[in-house]
Structure I
Amino acid sequence: MKYKKTTLPNGLRVITIPTNGNPAVMVLVVVETGSNYETKAQNGLSHFLEHMCFKGTTMRPKASEIAKELDGLGAQNNAFTSNELTGYYAKAAKKHFAKLFEIISDLYLNPTLPAADLEKERGVILEEISMYEDQPQRNVWVVLSKLMYGETPAGRSILGPRENIKRFTRDNFVDYRGEHYVASKTVVIVAGDVSEQVVLREVNKNFKDIPKGKRLSKQVVRERQDSPGFLVYKKKTDQTHMVMAFRTCGARDKRTPALAVLTEILGKGMSSRLFTKLRDEMGACYYVRAGHDQYTDHGALTISTGINVSRIKEVVGVLLEECAKLANVLVSNEELQKAKEHNVGHLYMDLETTDSLAEFYADQEVGRGDLESPYELEKRLRAVTAKDVMKVAREIFKDNNLNLAIVGDIADSKPIKKVLTFK
């Protein structure tokens with residue numbers, strides 16, 4: 001799991017993760033742009049552009065040609081867009097590395113963005129928006145973003161609003177791509193049984209003409225909150241889905257290991273405090289989990305669950321009680337060590353494949369701006385003490401960090417809002 005990073009004179013970064021003996025190789029190209037880099041009028045453009053890059057290139061004019069060629073290599077391929085990055089990838093047997101790399105490079109560098117396919121894909125995106133709106137367990141995260149960050153890029157949906165999708169033109173894609181898809185914002189990651197020298201050779205061959213361009217930044221996320229935040233998206237559903245979230249910190253913050261351990265204790269694993277309390281003791285839910293999302297300049301510790309509408313007030317109270325315990329009572333050494341082992345164990349299990357390794361280092365490069373091996377990360381996690389956990393709990397479990405987003409058929413939200421406080 002050792003890595004090698006090279007920054008070329010034009011600013012393009014190349015990360016190689018050699019995995020000797022692995023039969024599969026992963027090629028991932030990411031660009032540092034996503035919904036957090038968009039204006040209100042551009043919202044949804046990053047994701048739409050990601051779709052359009054598969055519609056043909058100068059070397060492969062038709063989408064079917066790209067698909068057929070990748071299928072002929074036995075490859076898995078796709079792309080993704082998030083708040084702060086967009087990625088294009090393909091994975092296949094290592095004997096196909098050179099061809100695999102050339103195809104992904106072509107797709108990233110030379111899309112033709114055909115107008116005819118733009119009209120077709122517009123309908124696809126609109127259906128994707130409808131699909132996720134019909135999934136309250138997914139849609140509640142969109143509601144949460146709006147609640148926490150409002151009318152700023154971080155508060156908007158990655159997919160964008162329908163009105164934007166309906167009016168985007170080909171020129172919008174060309175202009176946006178020209179601004180962001182430049183060498184200094186691009187990272188090429190290869191994981192597999194391939195040497196750094198071979199990877200750099202392919203990079204120099206295929207990315208020699210990538211535009212240099214100016215490195216455009218995003219709007220800085222400003223955290224402004226004085227009291228608990230609460231937002232309900234009223235929808236007739238059989239189950240109410242909610243996310244309780246606390247403002248934390250960005251990926252570069254030194255408190256990250258302590259927050260990771262705190263999250264484990266609270267709601268990761270079937271012996272975590274929230275799973276034991278809400279599911280085993282109360283029988284209130286099927287799922288409950290805690291997570292810690294971090295970006296370049298902001299973050300949130302989240303607790304998500306799905307419950308019957310009649311138990312919302314009760315469950316909100318219990319969640320706050322469990323958070324308050326972590327701020328007021330030291331975690332036992334036994335529970336602390338269990339949380340660390342669970343975190344470290346899943347860290348390594350999650351990195352068993354070349355695609356997961358590539359994404360691990362891509363997230364670090366974009367989010368933190370530097371790289372840390374799993375072994376280095378483990379060392380920092382192992383060093384977390386019970387006092388560290390209590391300290392960070394006291395810092396984040398406050399009313400001015402507290403938010404609750406709900407999707408469900410809520411008749412009266414006042415009783416819920418009343419119990420949404422640590423006071």
Structure II
Amino acid sequence: MNSSPANKLTIASWAMYDFANTIFSMNVISLYFALWVTVDQGGQDILYSVALSGSMLAVALSVPVYGAISDQTGRRRGPLTLLTLLSVIGTAFIGQTHNLWLGLLLFAIANYCYQSAMVFYNGMLPSVARGSHIGLVSGYGVALGYMGSIAGLILVRPFVESDGRPAAFLPTAAMFLIFSIPCFLFVKDPNTRPFEKVKLGQAFRTLKQTLTNAAQYKLLLKFILIHFMILDVVNTVIAFMSVYANKVIHFTDAQITSFLITSTSAAMVGSFVIGWLVKHKGTAWSYWLVLWLWVAALAIAILSQSQLMFWLVGPLAGMGMGGVWVVSRAYLVELCPPEKVGEFFGVYGLAGKAASILGPLLWGSIVWIFQETETFKYRAALTSLLLITIITLFLFRSLRRQMTETPA
């Protein structure tokens with residue numbers, strides 16, 4: 001179905017926000033802030049873990065409130081703009097401070113606002129896609145998101161090479177803001193209602209009811225546990241792989257940037273390839289492949305004694321990263337009663353948020369326990385993620401067996 005010219009502008013402006021916010025995600029969460037804490041400031045990994053996990057816990061607690069505001073008032077552009085501006089300001093000021101604790105606080109605020117803004121951004125999709133296919137419009141955002149990750153790395157690298165890692169944050173904040181502006185200007189709220197009508201208590205009651213309902217679907221609940229465990233691995237790798245590459249493999253910042261560009265490019269390819277395999281080979285076969293990609297990537301990273309060997313990790317992890325969300329969504333739809341898809345996607349999203357809390361804490365705790373060792377602590381932390389992935393494989397095998405035995 002063709003969109004009107006006005007709606008094409010709205011769709012392009014909405015998708016452009018994905019380009020903008022992945023610049024923050026890649027440059028701040030995946031690369032420069034972790035290295036700023038652990039290398040420039042000499043801080044322990046656990047400090048970054050607590051800042052990241054603490055901000056994600058706050059996000060998880062806020063989601064029902066923001067969801068209620070989004071759904072009941074129809075107001076999305078205003079909260080999205082405010083939260084983005086706060087994230088931009090927090091990011092910009094990280095580069096202006098030499099105080100570790102202030103930097104951690106600024107990061108926690110910036111990440112909280114970045115993650116919370118996504119509730120309102122995602123809520124815009126149905127009205128933005130009016131007259132178009134929702135999946136197609138969402139795909140535009142995902143594609144631009146990958147492009148934003150790569151563009152952000154390339155555009156910020158000259159600042160870092162000239163003035164060091166603290167110089168990464170101000171241009172990252174500027175790009176996040178500039179590329180968000182089309183969304184602020186051209187994506188309007190179609191129907192708004194008075195703020196007074198928001199029933200926050202109802203939002204939490206709905207969440208409780210959803211979790212209660214999920215308990216009745218044992219196979220579905222088991223899959224959400226599997227999804228939680230593999231996302232635990234994925235989110236932790238996203239947050240700490242740059243630290244591992246620096247401390248264990250002795251990559252320079254330029255090499256890490258190239259490594260992340262390679263991984264992101266592989267994630268783009270992986271999304272399409274795994275999507276094709278889901279259609280032609282089935283969700284179970286595709287999910288097995290994604291889990292084994294992660295086993296291979298983590299095992300090679302743990303065993304790598306040379307930079308050459310470690311370069312293999314990027315494409316494998318990237319393919320696994322791009323595929324995990326594609327196949328998990330498809331699997332959830334297969335397991336879920338059609339009338340409850342929206343409800344259980346809420347539980348699915350909550351599992352993703354929880355994984356962003358526990359995974360980084362696990363990494364930081366293991367590195368802290370073995371802090372007297374030089375590189376063993378990092379290999380031990382990565383080994384814990386490999387063990388989680390292997391356990392996930394066994395759980396998925398058990399789920400498949402249960403599904404085979406359960407009568408239709």
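Given a value of 1.09 for Rg/Rh (Cα atoms, Kirkwood Rh), for residues 128-223 alone, calculated from one of I, II, which structure does it belong to?
The read-out was computed on structure I.
To test your reading of the models, identify which of I, II gives 1.03 for Cα Rg over 2.2 N^0.38 Å when calculated.
Attributed to the structure labelled I.
For Kirkwood radius over Cα pairs in Å, for residues 88-295 alone, which of the structures I, II scores highest?
I
Could you tell me which structure in I, II was used to calculate helix-only ellipticity at 222 nm (-39500 (n - 2.57) for each DSSP H run of 4 or more, over all residues; to 500) as -27500?
Corresponding structure: II.
Supply the structure label, taken from I, II, corresponding to distance in nm of label points 7 Å out along Cα→Cβ at positions 240 and 392 with the calculated value 1.5.
II
Out of I, II, choose the structure whose coordinates give mean count of other Cβ atoms within 10 Å over residues 16-23 equal to 24.2 when calculated.
So the calculation was done on II.
Each reported figure results from applying straightforward, stated rules to the coordinates on display, with no laboratory input. Every value quoted in this text rests on a predicted model; they were computed, and no experiment measured them. Cβ atoms are built from the backbone, for glycine too; each structure is taken alone.
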